[in-house]
1. Starting from the value 5.6: which structure in 1, 2, 3 was distance in nm of label points 7 Å out along Cα→Cβ at positions 88 and 184 calculated from?
2. For the read-out Cα extents along the principal axes in Å, a value of 66, 47, 31 was computed from one structure; give its label from 1, 2, 3.
3. Here relative contact order in percent (Cα under 8 Å, 6 or more apart) has been calculated and equals 23, so which of 1, 2, 3 was it run on?
Structure 1
Amino acid sequence: MRVTYVIEDINPCAWYRCMTPGGALKERGHDVALEREPMSAKVLASDVVVFQRPSKEAQLASVLHLRSQQKYVVIELDDDFWNLQHTNPSFSYWRQTSALRVLEGCLKAADVVTVTTPELAQTVGKFNSNVRVLPNMLPDQYWSFAPKQLPADDTVVIGWAGSATHEADLKLLSGVVEQILEKYERVVFAFAGMPRLPYREHERIRLIPQVPLEEYTKLLGTFDIALAPVVDSTFNRCKSDLKYLEYAMIGLPVVASRIATYERSVEHGANGFLARNHRDWVKSIGRLIEDPALRVRIAANAREFAEARTIRSNIGLWERAYGVADQAAAS
C-alpha cells in the first residue's frame, strides 16, 4: 500500500509531521511518497493520502474525489487555526480568506484526523469524531548523539531558539533577562531566529540567525540552559511540547512556561522547571546558574524523557492511525 503526503512546502511543520513519520514508515517497508500537487497521478494512485493543513480549494476537491474512490484520507493538523490571535502573521490568511472553510470541509470528509495534542483533538472533534493524537516525535537520525557536558569555563549560556513569530512569547521574559544579566556577570543570553528582541540592548545578549536543519542540533549544543516561554492562550494551549523535547534531547536543563503545552511533560524540579510569572523565571534560572550539579541532574532526567519520544520507537501509532499496521515489515 502506498502512503502519500500532500504538503504545501517544506517547512518545520511539514518536516516533523510528514517527512519524519514518512521516513520511519519507509524504514518499516511501506511505500511512501511526498507530493505538492493534490491531484497528481501519484496522489490519485495512492491507498492512503495524508493532507497536511489543507486550505486550498484544489485540496478539498482532491479529498472529496479520493473519498468517492474509497481511498483512505487523513487530515494532519498541528495548530488551532480557530483561535489565532490577531498578531499572528497567519491570522489574515486563515481568518479572512476561504482557508478555514476549506479546512473544515476536509476535516468533515476525512476518514481520520491526526493532531498533536489532546487539546487540539477536542477542538477538531466537532468536525470529525475519529481523531487520533500523534504527539510530535524526534527524528532519530538528527538526535542520536551523546548529551551535552558542562562547559569548561564559568560562562553560562542561556539560550532560546525559534522564529520571528514568537516575539509575544519572548516578551514574557522582559525584566527577567535584564535582572539575570545584572545579577550574574558570567551569564550570556543567546536568541536564535529573532531579528529583534523586546529587551534593552546589552553586550551579553547575542542575536543568532536561523540555521539550516542539519546545523540546528549543533546550535542548541552551544547552550547551557534553555528557555521555553509561551503566552498562555487558547491557541498556545493546543501546541505541543516539541521545543522541550529538542532541548531535552541535547541534554539541556529547561525552564518552560507553566501551561498545558509543557505541564504534561515537565515535572517541576525533576526533569525541568515550570514558571508562571517573573518571580518563577528568575528563581528557576538562578538555581540552574548557581548549581552545576542541579543542571546535570535535571538535564539527565530530561534526556531520559526525550529518548522515549523518537519516531522510530513510536511509528506504530502512525501505522494504526493510517490503517496500515498489518502491512508493516518485520523488524
Structure 2
Amino acid sequence: MAVATHIRWRPQPWQMLLSAGVFAYLALGVATGTVRPYHWAMLMIIPATFLAAERCRRFFLDWAPLVAFWLVYDRLRLLQPMLLHRVAVAWPYELERWLFGSIFAGNVPAHAARAWLAAQSGTVLGVSLSWMAQLVYLSHIFLVPLLFLYLWIRGGADLRSQARFHRMMRAFAYLNFAAILIYLLLPVAPPWWVSLYGTTTPTSALLAQMKMSWAMDGKLVTALIHNAAQWFAAVPSLHGAYPVLLVLLALRDRNKRLLGALVIYALAMWAATVVLNQHYIIDLIAGGLLAGAAWQAGEWRARRARLSESVEA
C-alpha cells in the first residue's frame, strides 16, 4: 500500500533574513523621510530569493561588499546634518587655486571650465560638450555594475573570469569603505558649493534654500546630485578613483586594448567632473591615490590567501 508523503516547504533562514532586511531598510527610509522612488525597486529582491534560491544566494554572497557599500552610502544622508559644522570649504578651494590658479587666470579649474561652458551654452559645441560630459559623469553608475555582472556570469564556467571578479570586488570593497570613512572624518565641499556661497560653512538653513541649478550645468547631473546621499563627500572623488582602479585591473591582465580604452575613459571622466563643477583636481588626485592603495591592499590580501593555501596543502 502506497503511503502518500507530503513535503512541506520551509523558507531558509537566509531568505527570511534578507527579506526582513529589505523591509527594515525601506521602513527606515519612510520613517526618516529619506526614501526615494528608486528605493522601492528593492522589493523585487524578495521574490527573487524564493524563485531562484540557490543562484540568488550565491549572488548575494559574491556581491555582498558592493551591495553593503551602496546601502551604507545611501544612509549617509541621515548623517549629513551632523557633519555640516565640520565641512572643509576654504582650504580645499585655496589649495586648488594655489596649485592651478596661474593656469586659469587666478581661478580654480572647475570654475573656469564652467564659465567657459556657460559662454558656449548657445552653441552646438557647448551643448554637445555639456551632454557628453554628463553622460561620461553618469556612466560609472552603469559601467561598474555591468562589468561586475559580466565577470560574475562568465565566472560560473570560467575560473579566470571568476578570479577577475573576486579580485575586482576585493579592490572595490577596500576603496569604497575607505572612502566612506574619509567622508565621515573629513567632509569636504565641492566646487559647486563655493560657486553658490563662497567659502561659507554649510548650514541647514543654506541647504534648505539651495538652488543647485545656479552652480552646475546639465539637467541629468543636477538631478543626480540633488538626490545624492552626501553633498560634502568631495574627497576622495570616487568618480576619479573608479576609472583608475579599472586601469590597474586591466594593467594586471595585460590587455592592451582594454587598457587603452580605460585610460581614455579615465581622462574623459576626470575632465567631465571638472567641467561640470563637481570636483577639484585635488579631489581626483586623492581618489586616484586611494584607488592605488586599495589595489595594493587587494593584491596583498590575495597573496596572503595563496600562501595560506600552499602551506595547508
Structure 3
Amino acid sequence: MSEAELRAKRWENTKLSLSVFFANKAAVIGLVIVMAYVVIALIDQVYPQLIGITSAGTLVPNFFSPAPSPPSLTHPFGTTYPGVDLFTSIIKAIRIDLAYSILVVAIGAAVGSIIGVISATVGGLMDEIVMRITDIFFSIPYLVLALAVGFILGRTLLNMSLALAIVWWPLYARYTRSQTLSTKEFTFVEAARASGVGRLKIMFKHILPNTLPPVFIQISLDLGSIMVIFSTLAFIGFITNASIPELGYLTSLGLGYVQTAPWAVIFPGVAITLFALAVNLMGDGLRDVIDPRRRS
C-alpha cells in the first residue's frame, strides 16, 4: 500500500470516527460542556482580566460583610463566607481543579500503562509480583489511601495530586495489561518478533500504541471521578491554605449557611456535578467510536 493510500485510509477512518461520535447527541453535549470548562480555565490562566478577575489564584474575602449575600448584578452567583464572590471564585476553582485533575490522570495513566505493558509482555514472576501489588492497592479504599499518603507528604494541592496519582496507577496497569495480553498475540507482533526486533521496541512501538485508544476513553471518564474525589478531599478539610479557590472547599465554606444561603452550596456543587456528568457523556461517545459494531 502506497503512502497516499495510507493517508486516504487514515482520513476515511477519521471521518468515520467523527460521524460515530457526533451521532451521539449526549456525547456532543458533554464535549461542549467540557470545552467550556477548558476555555474558562484558559481565560483565567492567560487573561483573567477579560472576565473581571484581578487576583487570579486566590480567594478575595470581604470581612466588612462576611455573611453570604444573594445573587445580584454585582455578584451573579451571590457571595459565600467570608464575603467571597462566588462567580469569580468558581471560575478560579475550575482552572485549579481541572489542571490538577489532568495532572493526576496523566501521571496515573502514564505510569500504569507502562507498568501494565511491561508486566504482560515479560510475564512470569514479574507479572505475578505486579498484579499482587495492584491487589494490595485495590484492597484499600482509594480515598483512605489518598488521605494517608497525603498526610505523610503534606496537605497541599500538589501533594494531594501526587497522593491521588499514587493510588490511581494500578487501575491503568490492570487495564493496559489486559489489552497487552491480547495485543501481543496479534500477527504483526509475531512478525516483528520473528524478524528480530528487540523486546523493548516491540513493547513501546508495536504493543503500547495499540492499547492506547481504550486507555484514552478511561482517561476521559476518570477526569470527572478525580475532580469529584479532589473536591471531596478539599471539602473534608484536606487543604490547609484558606485562600486557595477550590470547588469542594467553596462548598464547605457555604455549608454552615445552607438553610439561609443555599446558593453558597448549590453553585459550587453544580460546577462539580456538571463536569463529572459531561466527561461521562463524552466518554460514552468515545466508547462508541472504538466499538466495531458502531463502525460497521
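1. Matching structure: 3.
2. On the way: 1: 66, 47, 31; 2: 93, 48, 40; 3: 76, 45, 30.
Value 66, 47, 31 for Cα extents along the principal axes in Å corresponds to 1 out of 1, 2, 3.
3. On the way: 1: 17; 2: 23; 3: 27.
Clearly, the read-out refers to 2.
Quick note: the coordinates plus some simple rules give every number you see, no bench work behind them. As the structure is a computational prediction, the values presented were derived from the model and not from experiment. Cβ atoms are built from the backbone, for glycine too; each structure is taken alone.
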